[in-house]
Structure I
Amino acid sequence: MTPIVTPAGGDDTMSINQNAEITLGVYEKDETINFPQKQDYPYGFLQILEGKVKLAEHILEAGDGAGFEFTRVERITAVEDCRLLLFYLT
């Protein structure tokens, strides 16, 4: 996952006036994506831009999104090649 928006900005990221981070990921079919957990961000929101992923027992495809707690979801699996945004939220 590549950070693209952070509270402070810098290091090739845009800034946001919120306690949140947004990351971009590009993955190949059957790749397992582990979420790096961040102590300051207990919640996540996953937005699928292209392809399909499996989140727990749910299949999400382009245009779908899902909110979750990081303590309940540690990883997803790419069902197809995919691009996604992961929002770290408080």
Structure II
Amino acid sequence: MRFVAVHPVAFPEEQLAPLAREPMPDGVLWHDTLISYGDMKTYCQWEAPTRQTLADLFLKYGIPVDEIHEVRRFDPAAGRLEPEVEVPAHA
């Protein structure tokens, strides 16, 4: 499943870079991050088995989070929603 996490801070690069090197739990993939310095928020796109998986990950690393939304991506080039994402567990 695909999620967008909304964080109540605009993380600096120096804080995100070490997190990007941390091992992720099985079935979790951090796609990308958008930072709004004007709103002082950070938006991260993830794939994970459940919303709770991400909530637990943020708690483990002390990352504040306001909301975690399950989302689907609309592909404008194809003119349709992408198929729902299933994240396989690591072998």
Structure III
Amino acid sequence: MTADEDRAAALIAVAEQLVSCRTAEGLDFDDVADEAEIDPERLAAAEAGELALNEDELERLAETYGVAITAFFGGRITPMSYLFGV
């Protein structure tokens, strides 16, 4: 797998977890964006696997969902390929 493929796979995996956490909590997309103070366009792109949110945004989402930030990464430490594209 190339670095670009690794990053794309990480984006998709996190996107799936973001959507899963939101739906598991029964939260509305716009309410989450407001509560976590994330631009709705950025959140939509992240949930579509098109954008990597920064660590601060991920922390605010984790707090909104009542989970640890590692929940977005399958319980593992944040992969560098997600945050930095390496």
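No value in this document is a laboratory result; all are computed from the given coordinates. Keep in mind the model is a prediction, meaning the values are calculated, not measured.
If helix-only ellipticity at 222 nm (-39500 (n - 2.57) for each DSSP H run of 4 or more, over all residues; to 500) is calculated from each of I, II, III, which structure is the one that comes out at -5500? Only structure II yields this read-out. Matching task: 4.9 is the computed value of mean projected area of the Cα convex hull in nm². Pick the structure from I, II, III. Working through the options, I get structure III.
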